[in-house]
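Next up, some structures in structure tokens.
Rule-based calculations on the coordinates, nothing more; no lab input. Keep in mind that what you see is a predicted model, and the values were worked out from it rather than measured. Cβ atoms are built from the backbone, for glycine too; each structure is taken alone.
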Structure 1
Amino acid sequence: MWSGEEVYGMRYHETLIMGAIARVYEDESIEVISEPKLQHCTYMHRVYGIRKVCEDVVKYVLKLKIKEYGLFTPKRRFDLGRIVAFGTSEIMSWGIEKEFFDCAVIVCDGAGTIIARSPQLVQGVGAVMNGLLKTYPINEVIESIEKLEGFVLDKDNATIDQVEGIVKAIELGCRKIAVSVIGLRCWEISEIRRIEDRYSVSVTVFSTCNTLTKASCITYIEKADYVCTSANHMLRKALAKKTLIQLGVTIPVYILTNKMKNLVLEYMKDFDEQFIIRRATLPYEEEYTTKCTQCEWL
């Protein structure tokens, strides 16, 4: 039975988007509860034509995702293809397809932490989703996940707990596990590493949604294998010396371990697109690299 909190007599999802925190209520109304920290996002400009980020833009993008993809609703879609080249869901789903991973522990609106063995489910969940802080169970979403061979950690409350997700994945027999952890829950990474050692399994940690990450998070995030730096220039500087490869420039992704480096090089063999390989001092940024100018670091 649902035991979470309600606001205005309604359950809600709470999500990160463009440095803001927003709530999507059961009636699909949207409330931005913290102002966006970005003034401009190159990715949002390219995809949605947005030049300047503001509260109305946050609502616009969320409404579009609700309409087009059914996010946060019973009509949630899971038939989505690749959206970006080096995204978390893109690499995870490829990794499952190529048997680098047995499963992925990820988070889905309407379900919370789930264990996905299907590449379609991983990409369907992650393709257009932002970092999720809170959610509530939606029966239709849970049923869709289960039809795609997914396991929902907590059907009653849609709990988000990646640590318990790893434990459950191990119980289900998975030994090579990918897991996503958002910046505001970065402390989970240390506990996941302890579980990895305790059970002698291989866990590949994808640190995501790091625009609001602060300096105190570095001790956790540097234990990840893959870090999407989002719009966080200070995070890029802090991780630069430890980074083996930077993927992309618009929203740089940092590869921190040899395990992830080898996986990414295999992943790139399947690319049909052109790309450039060059040496560089990190962080490597251009004028169009997304940067948060109002984020707090200390």
Structure 2
Amino acid sequence: MTGLDPARLELSAPGDRYADYCLWDYEPVGPTAGRLRQASLLWHSLACAGADPRLFAICDALRDGLGPGRSVWGAKLRDGVTTWEFYFYDYARLDRTVSIERVLAILAPFAPCDLRYAGGRPYFMFSLDFDDALARGERSLDRLNIYVGNPGSSVSSGLSYGLTADGLVFDNLYSFFDAARERDAIAAKAACSAHFDLPGLDLDAMLWPELMRCGVVVVANKRLCDGVYFSRVGIDGLIAFLDRLAYPPAIRDFVRSERRRLSHLLFDVGIDYAVIDGRLTVTKSAYYGLL
């Protein structure tokens, strides 16, 4: 029993936006009438986790303040605990309308933030982490994740930094590859890691064949681990992802039962890996959607 308000099962409507977790638009891959929006999966995730009602209100405020289809959510599972990250894009950079200041102003009635970041810097994206502690007022928005481009490389890539009260720290390098045309480059990038021993590395354990039928693969080099993201995965790929990583049964059962009403959508999933006790281990995973 998830306790999800039936009104939170949002049906698609004419004029809806369809976009991946980079806010790159795509055409739906099937009929849309009578089908569900990806926001339904967010509401279901919050309900399954028993999230504080104020988290729902925060999400509503974001969509009301920015408009539908202007932000991306990620439901992240680590050590059996679900938290959520929200991503805000504006590729106009210095001419952006979705700015850090604008989003923090929307969130101010729910969660204060003392962090400031100069608007004259060419970030195209930032993200914020949400959890029950934030919703209950037990913590402030104490971290901003800032994303900038990486010009000059033959591989499309981006950099992320973490901004806290202690300052700005480099976090991750993200490299983007066409899943169909750049298989060798994907394998080479995934294998070239500061965290993994190359001899005996099982790339299929990272580059899952059932997910490699996606549109874009992103390999992330991080300080404490590495990650692989699969963008534009079909509904069966999402189901396989949730099953293989043993997501809560309520999540898996819901997605499987709503397979038909979700089959017009493409999804994005991500997996972080580290070597623990000599074994390649999933430390965090997430699935993403449009709000």
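Consider the structures 1, 2: one of them gives 20, 11, 6 for semi-axes √(5λ) of the Cα gyration tensor in Å, for residues 176-223 alone as calculated from the coordinates. Say which. Matching structure: 1.
Among candidates 1, 2, the computation of FRET efficiency 1/(1 + (r/R0)^6) of positions 184 and 272 (r between Cβ atoms, R0 = 41 Å, to 0.05) that gave 0.70 used structure 1.
Assuming 20 is relative contact order in percent (Cα under 8 Å, 6 or more apart) as calculated from a single structure, say which of 1, 2 it is. Attributed to the structure labelled 2. Here FRET efficiency 1/(1 + (r/R0)^6) of positions 24 and 56 (r between Cβ atoms, R0 = 25 Å, to 0.05) was calculated and came to 0.95; which of the structures 1, 2 was it taken from? Label of the originating structure: 1. In terms of Kirkwood radius over Cα pairs in Å, for residues 136-239 alone, the structure with the greatest value among 1, 2 is 2. Among 1, 2, considering only distance in nm of label points 7 Å out along Cα→Cβ at positions 96 and 192, which has the greatest calculated value? Comparing 1, 2, the top value of distance in nm of label points 7 Å out along Cα→Cβ at positions 96 and 192 belongs to 2. State the single structure among 1, 2 that was used to calculate helix-only ellipticity at 222 nm (-39500 (n - 2.57) for each DSSP H run of 4 or more, over all residues; to 500), giving -9000. Source structure for this number: 1. Given that distance in nm of label points 7 Å out along Cα→Cβ at positions 40 and 256, derived from a single structure, equals 1.8, which label among 1, 2 identifies that structure? Of the structures listed, the value fits 2. Consider the structures 1, 2: one of them gives 162 for volume of the Cα convex hull per residue in Å³, for residues 88-207 alone as calculated from the coordinates. Say which. It traces back to 2.
I have 2.6 for distance in nm of label points 7 Å out along Cα→Cβ at positions 32 and 216, calculated from one of the structures 1, 2. Which structure is it?
Answer by label: 1.
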